[in-house]
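Each in structure tokens, the structures are laid out below.
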Structure P
Amino acid sequence: MKRFFLLLTAFFTVVSLTQAQNKSVLIIGLDGFSAEGFKAAKHPNLDRLFADGILSLSTRPVMPSITLPNWTSHLTGSGPEEHGVTANDWTLEKHSLKALQTDAEGYYPSIFKILKAEYPNAKTAYYYNWKELIYPINKKYLDEVYFEAQDQYKQSYAKAFDFLQRNRSNPTLVYLYSVHTDHAGHGFGWMGPEYIKAIEDADVEIGILVEKLKSAGLYQKMHILLITDHGGIKKGHGGVSAAEMEVPWAITGPKVRKGGLTTSFNSNKNTSLVLAKIFGLKKLPAVWTGTIPEGVFK
């Protein structure tokens, strides 16, 4: 009987690992991308990409509506009150609020850590062009990290494609971020022509990347998310206006309902819970406070 249960356990372990194989998720992050900006800009590639999925234009950033707390919330399933990243000047060595939980190196548990713990063969990558962004994330759980300077992002998109293609037989999570949209808002004003152009330029590159994924046979089984951190008003953000506190959030993929525009409550801290659901992760940190938004999955 004992041998039977051991065999049964081994069987379900193999089934679980097999189900995780070939699951890949691409997270496209555009900094400072407001719901207003989404409505005003032309983005035919994003429109086509998420036509078979879910789009929210009323997702709420965590507070304060600034960069580092919100991207950390996306990737840790928690708010600043839990992960302790309350400002853009946060560092591991110097911060005001202690996190509720940390690993041996002092980092709050990220989705990369949780994925690696359950699927050691998972491959993870992190591409970014704002240097402080990665500070709250433990790099030991990342297989590839690439920083692109001076607001450039096209090389990151190319590297993300190569990584996904190279690791197509493994569970794969890729985070592909650009700050150029936010910097256009700060430099020229949110909703100004330069800001709108920054969104539309990103849409072109997203379209090129999606076509490459389709040609390589990667797209059909892939989940893709579009996320951001906050909106903006005039040349800044950090407040509680609708322009700052309403942002787009979108997802498409095999497990996702074709629901179109949704008004269901959503928060930036929900993203990692959605990722965990896609990968079938069971052992989530008790300190994570995000939830899975209603109506996302089939």
Structure Q
Amino acid sequence: MTADTDRYQVFTISITPFAQDGSIDEVALRRHLAKFAGSGVGVYVGGGGSGEGYTLSRDETARLLAIAVEELKGRTSIRAMGVEPRTARQMIDFLDLAKHAGVDAAQVYSLDVGHGHVPTPRELGAYFDEVLSNSDIPAILSTHQSVGYTIPAPVIIDLFNRYDRLIGLNISHQDPGYLRTLIDALGERADICVGGPHLAPLALALGGHGFLTSEGNLAPRLCRSVIDAAHAGDNALFLERWGKLMRLFMALYGNGGIRVTKAVLEHQGLAGGYPRSPRLPSEPEALTNALAVVEEIGLAEIEGW
């Protein structure tokens, strides 16, 4: 199978800027989202990792989605990500919020039954059936390592065969055989993205369509340039830009992840805001380390800072 290059794509999992008192900094949020308009980089908001979604109340989530739609609807793809639910009702409630806000699509996360337990394939099928039967918003199915298990490929393939509203699949696992199986089965039916830029070359080589990244919060042009190079078939440029993105990926995750991402944004005069408790602000040494890589890869020139 070869990838459909017209469907190559990249999505940023957006941060949520908070003020020092822990409230959502709506001014900073709008400034942050505005840079994605017309960028060719799609945006997920409210995610449990980069978006600190687990700290958000229901009302805050609704407000976050509303602002994202106001800033980005019709200007780039805007999607709701959410967090791993404990019940189908929690997932349905999130999809209802997303539909009411007017996002283009929403992610349906894997079920997290808690206490380290793993749902059976039969339980997963019942969960997804309940969710997808009670919502009509375009949906992207997520199979993510964060819940501690892999949704069996036959369960996923069956769901896509039965629910037309499933338009995409986000795969955040490290097994290339699992990725290949799902791309071969669904790559012509749905857009398939991997979680993280480290898997991007493998996904594209196998016939997938793109990747999700937190690095886009800081470097949307760099992220887009990786996809553009792949689309153009310019392997030398693809490897050069992907190499820079991987250095940034390792620098940010190796120095505190979203904490240091926000600190770098603020250092550059961009909208990053503060992390929300229980996260604490980045340590000075971590910021110094990350900024050294930002300078090394020439990110200011790429991004036009």
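Here mean count of other Cβ atoms within 10 Å over residues 92-99 was derived from just one of the structures P, Q, and that gives 12.0; the source is P. Taking helix-only ellipticity at 222 nm (-39500 (n - 2.57) for each DSSP H run of 4 or more, over all residues; to 500) from the coordinates of each of P, Q, which one would give -11000? Computed on structure P. Among candidates P, Q, the computation of semi-axes √(5λ) of the Cα gyration tensor in Å, for residues 188-283 alone that gave 28, 14, 11 used structure Q.
A value of 17.2 was derived for mean count of other Cβ atoms within 10 Å over residues 116-123; which structure in P, Q was it taken from?
The read-out was computed on structure P.
Each of P, Q could give distance in nm of label points 7 Å out along Cα→Cβ at positions 44 and 76, but the derived value 4.2 comes from P. Taking relative contact order in percent (Cα under 8 Å, 6 or more apart) as the criterion, the top structure among P, Q is P, with the largest value.
Just so you know, all these numbers are worked out from the coordinates, no wet-lab data involved. Here the structure is a predicted model, which is why all the values come from computation and not from measurement. Cβ atoms are built from the backbone, for glycine too; each structure is taken alone.
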